[in-house]
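**Q** Structures incoming, each one as structure tokens.
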Structure I
Amino acid sequence: MARALVSYVCQQCGSAFPKWAGKCDDCGAWNTLVEERKEAPAGPGKRAVGRQIALEQLKNAQAAAPLPRMQSDISEFDRVAGGGLVPGSATLIGGDPGIGKSTLLLQLTCNLSKRGFRVAYISGEESADQMRMRANRLALANAAVELGTATNASDIAASMTGPDRPDIVVIDSIQTMFLPSLDSAPGTVSQVRASAQELIRAAKNKNVALLIVGHVTKDGAIAGPRVLEHMVDAVLYFEGDRSHHFRILRGVKNRFGATDEIGVFEMAEAGLAEVPNPSELFLADRRDDVTGAVVFAGIEGSRPVLVEIEALVAPSSLATPRRNVVGWDSSRLAMLTAVLEARCGVPLSGRDIFLNVAGGLKISETAADLAVAAALISSLTGKAAPKRTVFFGEVALSAELRQVAQSDARLKEAAKLGFDNAVMPRPRKASAKHAEINLSQPPTLADLIDLMGGMNRT
């Protein structure tokens, strides 16, 4: 009998070590090493002889044909997925507990079943009765979705390769799956990696569209090894603030479509409802005469989105002023405040700064620099930003404003929603004319301050 090899695997990054330690040397996480055992080979074995692989030409008219899509009639999901699910694809969906992942997938599978696709929903966390209760609450009890409760990845893979295999399979969740051949608990790095590999291999061999639910850590990343995101074809994150009534489905990886695409849903009593125009939702409660509030014209994937950015600058009684940020990069805010103070003389060092992106949307693009700067200046001076005006642009360390991509799409969306003015950097080359909107193009942040009414600089 072969002896068992013992290793200690980090549950955060998947690195293996011969001895246990309190801290992972690769990722720096504490108390993440878990003992795992595997059988060592009985002997050196024979060296495998490889086979020459067949190569194909890049130019192939048949292979270049558009991929078939399984559309769900949920346009917000189909948009993020790149036009619908692709047969044989593997999609990973992550999100906080209770955010609505299971609700979204149940609505999705019911819609797909109505279009004639055979759908199997396999849960390792809920019984079939619990899933039926959710379907009754969402008025989806009559959908032809097949339910299953299993945690053995080998059994699920065998069900995907049989003669009566489904077209679409949902796994909820991958952290509950296991392979009997591995001597480790479900949810460990080795089990998550091996189970996902087994399911993905079966799905691709039989052209089954696979949807995998993944839990997230406290940092918002999908729990388990990072390699899991590399194994799948698409990674979607379901985001949202529980204090708000809408949810955002964001594509961070997609081999069959654009990345950073978003779909917006509203959480209602009957489940998740689509929001075809999210800009109207984000700006529904705003007022033009509030100081420290400006409208940012952003781009999420291929979709222009207008959202309100709120800032509050107040005197601080602490030795180290507070910097609280919701929906934006805190390090980007630190850089912007330093530029305002060093280059423009704006006194921010001894003041508390609170920044919030209204509606719970998370903004990652640098085009929001100009809008954040305008919100800070407005709050500090007590002067409201110009009415019906949008802001976008990147700020350099020299306080110069830099052009950002897709300016025409941002301006078009702003004009559609009734905005008359836009503050943006000067373009490097001529762009499309927008007669319906007036453009202000200050070259630096100092000019922006003058545009917003000026201030007493120190």
Structure II
Amino acid sequence: MAERFEIVQKALVKMLEDKKYATLRDILVTMNPSDVAGLFVDLEDKQIPLMFRLLPKEQAAETFVEMDPEAQELLIRGFSDNELKEILDELYADDAADIVEEMPANVVKRILKTADPELRSSINQLLRYAEYSAGSIMTTEYVSLRPSMTVEEAILRIRRQGVDKETIYTCYVTAKDKTLLGIVTVKDLLLAEDDEMKIEDIMITNMIYVTTQTDQEEVARMFSKYNFIALPVVDGEGRMVGIVTFDDAMDVMEEEATEDMELMSGITPSEKPYLRSSSFELFKNRVPWLMLMMVSATFTGLIITSFEGALAAQVALTAFIPMLMGTGGNSGAQSSVTVIRALSLDELEFRDIGTVLWKELRTSILCGIALAIVCFAKIWLVDKLLFGNADITLMVDLVVCLALAVTVVMAKLVGCMLPMAAKAMKLDPAVMASPFISTIVDALSLLVYFLFAKMLLGV
């Protein structure tokens, strides 16, 4: 699919360069706005306005929303006031608010000056809500009905208002003061037995909604759980203020997944795409975590230093330290990733920690025994017999394998406990992932290793 799009992209750019504008326009109107936006990524700055002006007004607005902020800014600066107003008139309020958030102050000033009063008011309203809340991602454009309306009146209202609304499938029944009373779908209206039936007789009153302060991640989970197309948003007094649509929920899911991935890798989350981030910005996001892990690794160094005598007496022990620490880190990462996923999907709560520990304990014992057996055979057959390492004895082999088994058990218990503890403290569980778990497990594995060496080898 990607190769096909690349071929099409090259062909369209060639048409643009050859000034075959009519043919290019005929092709562009058949394409999805998201795909059209992808064409602008590799265009030169002077080519972007030229291709954009070939698009029909409605398609141009939809494409504009999907474009990168740099391309949007370039176009806005080149637009006349009339051109900018035409684009803004076609945008939904939430999309316009998202664009305003990405633009520099002078561009924002021009957007707000050009926008009509209603859109300007909606943008300002959306920008007042807390970041990462339902209010910040909702749109104020929805179809509202009155409970006293008949089915026929409701359908006529949808026909009049639906053109400018982001979705019309689900309609919201509100009182005069905008208090949310219920919901009704277009399917319910079309299948109603009588056109004179009142909306209050067919509406659903037992509905699910969120408030403007609900965390956007919670909103996304509700879409996943209930398969919503749209979700109503109310204020503290139960008055309808907007809706969150499925596409916005999908964007949140992508953002949260990216954030968790970066945290689990020891990187400060960034809202900028990789190619738009400067080397210095990447440096700022990475170096604090690297410094923290470097400092924490000094504990590992202290443990090794304190057992220098043991290592000097049994040189063979040194060779197995990387394997022991690596296996421990991998084991902890496996458990943490599993638990973090379960927490993000609301499959686990902190009260389930006993069940989780018992499950991970049994799993870790089985994993530890299996790895210890394989490790014992590998050390004896490969290191001892094949490579002829005279420093390896039966007791050395036993020390390594016992330490490995215990390390795996400890690593998996630590890997499942830390994310759940973070959840209980209202922290992001991903913060407690790989970097911290690896550091803790490294220190514990070395302690166990040298303690077994001291007990069994007398060093």
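The numbers here are math on the coordinates, done by the rules we state, and not lab data. Since this is a predicted model, take the numbers as computed values, not measurements. Cβ atoms are built from the backbone, for glycine too; each structure is taken alone.
**Q** Given a value of 1.17 for Rg/Rh (Cα atoms, Kirkwood Rh), for residues 331-418 alone, point me to the structure among I, II it was derived from.
**A** The read-out comes from structure II.
**Q** Quick check on the output: 1.07 is Rg/Rh (Cα atoms, Kirkwood Rh), for residues 19-178 alone, derived from one of I, II. Which one produced it?
**A** Here the read-out was taken from I.
**Q** Of structures I, II, which gives 4.1 when distance in nm of label points 7 Å out along Cα→Cβ at positions 75 and 187 is computed from the coordinates?
**A** I
**Q** If FRET efficiency 1/(1 + (r/R0)^6) of positions 35 and 155 (r between Cβ atoms, R0 = 41 Å, to 0.05) is calculated from each of I, II, which structure is the one that comes out at 0.95?
**A** Values: I: 0.95; II: 0.75.
Traced to structure I.
**Q** Tell me which of I, II gives 89, 61, 38 when you compute Cα extents along the principal axes in Å.
**A** II
**Q** If helix-only ellipticity at 222 nm (-39500 (n - 2.57) for each DSSP H run of 4 or more, over all residues; to 500) is computed to be -20500, which of I, II is the source?
**A** Label of the source structure: II.
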